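Please find the structures below.
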Structure I
Amino acid sequence: MALLLRLGTALYHVGIGLAAPFVPKAKAWVEGRRGLWARMEARADALQGCLWMHCASVGEFEQGRPVLEALKHERPDLPVLLTFFSPSGFEARKAFPLATHVDYLPADSARNAGRLLALIRPRMAIFVKYEFWPQHLHALRRTRVPTYLVSAIFRPSQPFFKWYGGGHRAMLACFDHLFVQNETSRILLESIGSTHVTVSGDTRFDRVSAITMEPVLIPFAEHFIRGRKRPVLVAGSTWPADEALLAEQDSGIPLIMVPHEIDAAHVEQLRHRFAPDGLTAGEYEERVMANPDAGCDHLIVDRMGHLSRLYHYADITYVGGGFGTGIHNTIEAAAWGRPVIFGPNHARFAEAQGLIDAGAGFCVRNAEELRAVLLRLEQDPLALRTAADAASRYVAERTGATARVVAGITAMG
């Protein structure tokens with residue numbers, strides 16, 4: 001089974017290479033790794049004895065970030081290597097100031113794994129949430145580098161808990177300790193003999209709480225909400241199905257939309273869909289500069305890096321992805337004390353059901369249900385305030401995971 005896992009991983013990398021000429025994301029994955037070893041070798045001296053943190057993409061980085069910041073605070077002299085699997089993660093955080101070097105994860109092979117560790121000789125390695133790369137993990141185990149998995153969450157459907165999951169279970173043994181989000185994960189791991197586990201909670205709650213403590217002025221959003229008599233809806237990480245739903249609802253509620261994909265062609269489609277006043281942030285700023293009294297009711301944000309703080313300008317939020325493979329980060333919105341609306345595909349996301357149970361989350365399956373939720377929250381100020389308070393309380397009650405993780409890592413040396 002372990003051999004099949006390694007073969008599957010190798011075929012996955014080959015598949016990305018074959019897809020590169022035709023699929024933009026695969027092309028970015030391949031091109032981003034060109035020159036990787038030259039970059040690593042150039043920084044090898046500076047990285048000796050580093051803390052190596054690996055994340056799949058931006059979301060996982062935000063999850064691991066509080067742990068990295070806390071460990072770096074304790075050891076400001078500690079070099080940091082930050083690696084990403086996805087091009088979007090690398091591009092978004094390639095200039096992260098606490099990192100000595102930021103790069104892509106070398107493709108998972110025994111040769112690459114050994115070469116990386118020989119170059120940087122890390123003091124410890126931290127993988128975030130779902131990242132399981134067998135060759136890298138087994139190399140860390142062989143070289144006795146303390147290795148931790150943080151903010152992990154496990155479900156019965158995963159290969160670890162199936163008869164054919166021997167290779168996956170072997171990867172779990174490569175970690176010195178597993179810090180998991182909930183008791184369900186601990187019980188599942190115990191059922192297959194993994195007892196080096198601590199229920200620490202989800203570090204995302206610490207990260208989103210920290211963001212609300214450092215509000216950043218976003219001029220176009222400030223102007224957009226100024227003088228509004230109706231609640232403002234901020235829709236984040238939207239996909240085409242979400243955008244179609246938002247276009248169908250005819251409540252007329254002012255909307256700031258942050259699409260998941262911000263390529264020019266997609267943004268242009270949204271401008272037409274939300275015509276006549278579907279403006280991008282840049283167009284809106286130009287209009288306001290020419291006439292301070294000008295405005296619009298549909299603002300399309302075609303810039304990266306604003307979403308987590310744009311929720312601050314909302315009265316109500318909508319988080320996309322729930323009509324596809326799964327919703328995006330709902331607690332970013334809830335941390336600001338905002339009700340959160342999302343689509344039906346949220347079974348894998350415990351915080352979505354948690355927000356629903358708390359009275360702060362609302363699942364919608366079609367435009368009619370979305371319209372009904374928006375009208376209720378707009379027309380009943382008490383319902384809006386109650387949902388907002390529930391969102392704040394839900395997040396506040398779940399902070400503290402970072403301190404538990406860092407204390408555990410520090411105690412283990």
Structure II
Amino acid sequence: MSARSRVFEPGRLTWALGIEDTCVYPRPVDPGPVLDEHALTQHDARWREDLRAAASLGATALRYGASWPLVHVAPDRFEWSHLDDVVDLAGELGLALVLDLVHYGCPTWLEGSFVDPQFPEVLAAFAGAAALRYRSRVDHFTPVNEPLTTASFSGLRGVWPPHATGWDGWVAVTVSIALGVAAAERAIREANPDAVVVHVEASALYETDHGHLRDEVEHLDAVARLPLELALGRIDPGHAMAQWLIDHGADPLALDELVRRPSAPDLLGVNYYPDLTPRSLVVHVGQTAQVAVNRGVAGLEAVLRDFADAYGRPIVITETSIEGDDAVRTRWLHAAAASVARLRDEGLDIRGLTWWPLFDFVDWSFASGGSSVEEFLVAHPAGDGRRYAPLPPMAPSGSGPEAYLRRMGLLRVEPDETGLARIPTAASDLYRILASGR
């Protein structure tokens with residue numbers, strides 16, 4: 001492993017940052033808009049400034065999106081020039097990149113997107129080419145960010161390509177991604193035997209106060225584990241959810257392939273947001289619905305212990321933050337750091353803590369004119385008789401990206417005469433202190 005990539009090692013806590021990098025481009029058959037966070041936040045123009053900011057805060061690792069749809073422009077054809085420049089500057093700054101190969105979007109020429117029969121081999125080709133090109137400069141790779149979230153948006157609810165819906169769509173996307181993750185990992189290791197694979201997954205935490213919904217809570221818990229269980233080759237014919245997968249269209253041969261040739265990541269990345277990850281099941285307009293609730297560090301510790309117990313691999317918190325003013329964000333950073341310190345003292349092998357995102361990002365509803373695209377509801381303000389509702393529109397239809405900013409970054413994004421400026425906050429000051437070990 002190269003000297004500049006000695007991060008996430010045993011016995012130490014690596015302080016990392018991430019730049020929101022959702023990159024979803026519509027296929028020629030899709031009418032949908034582009035959702036490219038690098039462009040929406042002007043990172044595509046300010047990337048040097050942003051990388052320098054990450055280094056100045058004391059981070060030694062940076063999760064960074066490869067923008068697959070923009071780099072893999074045709075079969076076996078890649079446009080590396082921008083990523084080359086990013087890799088070079090990161091090396092100069094002492095930032096070990098964790099290259100995030102797929103963040104919710106596929107190349108537009110891949111007709112079936114995540115369910116295209118060629119998806120696993122196409123992803124493997126990209127992963128292998130990236131690992132070979134940046135060998136000795138980039139050692140850490142995430143094949144697919146958050147398969148669970150990807151399956152919800154692309155396979156269950158049809159928000160993003162391939163716009164599949166229902167549990168059959170969810171299973172099709174999830175099984176294909178698991179095959180792709182395993183194939184990409186093999187390609188990465190062949191190109192760079194020193195590579196470190198970081199499998200990044202969204203955590204899930206369900207609860208209910210309604211007795212008749214407890215079975216559904218257990219079912220959702222089991223479903224949430226499936227993307228990782230599939231990738232790790234744990235879904236054999238005796239698995240409790242194997243038949244459910246087959247009933248919803250999973251090919252038994254594909255399940256067998258994953259058992260025979262699973263993924264074996266070096267690190268498990270866990271994403272947790274205290275006010276978004278935990279969900280309470282309620283009855284809303286006659287149907288079961290998920291409502292986001294804040295479970296703070298209790299929720300964080302629950303999911304970290306669960307991942308550690310279930311999978312026995314070293315853990316990196318690859319995403320955490322909270323939406324709110326500077327004081328809210330500062331309190332969460334302090335609380336999360338203290339919680340990780342306690343768990344490490346108890347013996348949990350937690351190797352890193354990543355604040356995501358480094359700077360505020362543009363809400364995904366921008367691409368839908370302000371309509372919520374989330375699968376959960378939120379508690380509704382009193383006054384009109386409703387208890388729960390989707391996230392309210394952030395801005396009138398047609399407003400620019402700056403009207404949709406989510407206040408979750410260590411750096412606040414504010415429009416000024418230069419565009420979208422990055423403003424330090426009390427949370428960024430605290431991060432610098434914590435990363436320095438003071």
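FYI, it's all coordinate maths here, none of it is from the lab. What you see is a predicted model, and the numbers here were worked out from it, not measured in a lab. Cβ atoms are built from the backbone, for glycine too; each structure is taken alone.
Once distance in nm of label points 7 Å out along Cα→Cβ at positions 66 and 218 is calculated for every structure in I, II, which label goes with the largest value?
Details: I: 2.1; II: 4.1.
The maximum falls on structure II.
Which structure, out of I, II, was FRET efficiency 1/(1 + (r/R0)^6) of positions 170 and 282 (r between Cβ atoms, R0 = 25 Å, to 0.05) derived from, given a value of 0.00? Intermediate values should be presented prior to the final figure.
Details: I: 0.00; II: 0.70.
Only structure I yields this read-out.
Out of I, II, which one gives -11500 for helix-only ellipticity at 222 nm (-39500 (n - 2.57) for each DSSP H run of 4 or more, over all residues; to 500) as computed from the coordinates? Walk me through the numbers before you get to the answer.
Working: I: -14500; II: -11500.
It was calculated from structure II.
One of I, II was used to compute P(r) over Cα pairs in 10 Å bins from 0, in percent, and the result was 4, 22, 34, 29, 10, 1, 0. Which label is that? Present the calculation step by step, with values, prior to reporting the outcome.
Details: I: 4, 20, 29, 26, 15, 5, 0; II: 4, 22, 34, 29, 10, 1, 0.
Working through the options, I get structure II.
Could you figure out which one of I, II the value 17.4 for mean count of other Cβ atoms within 10 Å over residues 274-281 was computed from? Working shown, then result.
Numbers: I: 17.4; II: 21.5.
Matching structure: I.
Can you spot which of I, II the value 4.4 was calculated from, given it is distance in nm of label points 7 Å out along Cα→Cβ at positions 58 and 122?
On the way: I: 2.3; II: 4.4.
It was calculated from structure II.
Between I, II, which one scores greatest on mean count of other Cβ atoms within 10 Å over residues 138-145?
Details: I: 17.1; II: 26.8.
Answer by largest value of mean count of other Cβ atoms within 10 Å over residues 138-145: II.
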